[in-house]
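Values in this text are rule-based calculations from the coordinates and carry no lab data. Everything numeric here is computed off the predicted structure, so don't read it as measured data. Cβ atoms are built from the backbone, for glycine too; each structure is taken alone.
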Structure 1
Amino acid sequence: MTKGALRDAICGGAHDVPALKACTRAGTSCGSCIPMLKTLLTQEGVEVSKALCEHFAVSRAELFEIVAGTGIRTFSELIAQHGTGRGCDICKPAVASILASLGSGHVLSGEQATLQDTNDHFLANMQRNGTYSVVPRIPGGEITPEGLIVIGEVARDFGLYTKITGGQRIDLFGARVEQLPAIWRRLVDAGFESGHAYGKALRTVKSCVGTTWCRYGQQDSVGLAVALELRYRGLRAPHKIKSGVSGCARECAEARSKDFGVIATETGWNLYVGGNGGFTPRHAELLASDVDTDTLIALIDRFLMFYIRTADRLQRTAAWIEAMDGGLDHLRAVIVDDRLRICADLEAAMETHVAGYADEWRGVLEDPAKLERFVSFVNAPDAPDPTISFVTERGQPVPVALGLPGVRAS
């Protein structure tokens, strides 16, 4: 979808996001471009409602402050007091994310479970053939031989496709929904935990080998990457968050293509923010230079919590900074210079998250009620979905090519 086509639709009377989506199909796939649609409407002189959806007349940032300030911890209470109707597929996941960001218990507990989208509902990414991916966390890309063996054995025993990702993890594909608990029990017992590949949350902190092995390394990039990933794991946000730590200016971890990236210097670390790949790649911009590790972590704490509190739904950090009055200069004034006097509060909020972290898959395995949802058929919980089938390609199982003549060569 081109910008020109969207402008034509606006001139033709599509004066809000739902109308634009209906006539152009923009924003109906992954939803990442929805904030851009709002920006385009504003640029074309259309007054855009800040309402999250038809059920809440306030923005996501305002709704976050309502939930944080009132202590409300259920969707039903929130919509009864501050909204209308029963909610929709826009506001329910958004509220679920806000509640998770504020430490409101397991995402599949009680009423919160009904708010989740398809992937969060089963704590796994649904794939094209109705199976799911399993992505254990591998902090900083560092993994022991024993960990590799466990992943290999699980993949072999459950017939899963394995692939090393760009985020230095190992994805296991092709798990049926009823297999997920058994797979994760093996992984959790071996010390693995959820990598949150299914959630709008921190995904990975990529790293090079830094001073541990590299003759060019300036600082311990692996150690910092592991520490950052373990600190921010499970942190729910308006959109996914990616990070990287490079041990020198050669930038092997591609830190400047991440939401926040760190590059080592001779005397400390440079912090960059607002980068991403995707359909509109952006380089992250320098926020602070030559800071020590404690200062670096404090700045990242503030950056992430300020983003979570104020960003729009499905808005990546790059678009958030771009839309911010004053842009990077304002962001630096807030989280480096503490112009708004909120840095202590932002750091305290992050400490609350760190102290309250619990692995979501371990929480499922320890709760029989949560385990009951992992079935293909309610009346036949042990029966596999008969429509799921695979062929072999390059020695691994892959989905049958639906709608195409023939099958892949084995």
Structure 2
Amino acid sequence: MTQTRTVALLGSTGSIGTQALEVIADHPGHYEVLALAAGANLALAAEQAVATRAPLVALAVGDAAELSEAIASQVKAVGLASDAYRPEIVVGEEAATRAAQVGADVVLNGITGSIGLRPTLAALAAGSTLALANKESLIVGGPLVKAAAGPDQIVPVDSEHSAIAQSLRGGRREEVRRLIVTASGGPFRGRTREQLRDVTPQQALAHPTWDMGRVVTTNSATLVNKGLEVIEAHLLFDVPFDDIEVVVHPQSVVHSMVEFHDGSTILQASPPTMHIPIALGLSWPDRLVDVAAPCNWTEAATWEFFPLDDEAFPAVRLAEHVGRAGGTFPAVYNAANEVCVDAFHDGRIGFADIVDTVARVVEAYADGPSPGAGTHSEVSSVEQVLEADSWARTAAADLIGVR
């Protein structure tokens, strides 16, 4: 990559955003940050803003005057003149969308949850390459996002989908037999459904190989995250659900695979780090130098692969069901899960109740009456998606309250 790329980072204070800034800092001259969008972490947002000199700083929750004061304090703390850096500040629900519209070469959407949908659409409308870590925006707004995206405008940042995109370079699309999405199995691999009932939030957050935020880590423990990734793979690569397989790989070194119709399988392997897929999202189709340490092929190693236990972890098959149903069903699945994850961490439901409740919400949505009754299979607007999202959150909360 020879030309400096401009970047907007959405979710800059989260796991993906902070690691993206590490990649950028490790490769000076490659990137210029035009905008940062954070949630509510005002102090870290101010620190990042001064470090990158981003012209636009956006905060979803907070006060513009407080953010401005925090930035001024950080400017002073690093020894700059008081007027050396005064960015435009945007605060409120539309802050991330505003950051996505700056016209950066690349917009990295690292927001967690369906609230990333409007920023995703804004980035695509602005003509930016969308480095997509916010899988939920594609999943809940699938037809809308795909219709808005130009050829190769979306670059996946999830390690699994980045691995598939890299592996697909080894052959033509018509030669693909199936995609194999790997899953670590989370902290509870090998446990029975009964053994999962007494799992605590602390145990659910103790992921064996990855360091992620609360929602994604919990979703990895329930395998809801893998279910979402199956839907994402279907939408990103236009591969039927019948040709997407989930395989448990505890070492998290093989990040996913593509099987071709001649019997060959091409995979992407690296020690578990998000720096590589993030860097590729920012530089695609080029590769940066020395992003992370590679596998050490001089040491003996064992890679294991196991079939998915659908009885103990039904989230993936449920995701396939809503993915096949299409329309607003994925939005309902995702929204209900977000409510259930919060309820689990608040001690209001058990671990196994998360997916059970999501399944009940999906079933109720299919039976109706509910938003857009009779039009579940069609998505024509963001408002329709958000209406289904809101319905699912209320339905999940009601079920949890009854419990």
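With FRET efficiency 1/(1 + (r/R0)^6) of positions 124 and 180 (r between Cβ atoms, R0 = 35 Å, to 0.05) derived from the coordinates and found to be 1.00, which of 1, 2 does the value describe?
The value was obtained from structure 1.
Name the one structure among 1, 2 that Kirkwood radius over Cα pairs in Å, for residues 84-203 alone of 17.0 was derived from.
Corresponding structure: 2.
Of the structures labelled 1, 2, one was used to calculate Cα extents along the principal axes in Å, giving 61, 54, 40. Name it.
Clearly, the read-out refers to 2.
Ranked on Kirkwood radius over Cα pairs in Å, for residues 52-99 alone, which label among 1, 2 comes first with the largest value?
Comparing 1, 2, the top value of Kirkwood radius over Cα pairs in Å, for residues 52-99 alone belongs to 2.
Here helix-only ellipticity at 222 nm (-39500 (n - 2.57) for each DSSP H run of 4 or more, over all residues; to 500) was calculated and came to -11000; which of the structures 1, 2 was it taken from?
1
Consider the structures 1, 2: one of them gives 2.1 for distance in nm of label points 7 Å out along Cα→Cβ at positions 28 and 60 as calculated from the coordinates. Say which.
1
Assuming 3.7 is distance in nm of label points 7 Å out along Cα→Cβ at positions 164 and 292 as calculated from a single structure, say which of 1, 2 it is.
Clearly, the read-out refers to 1.
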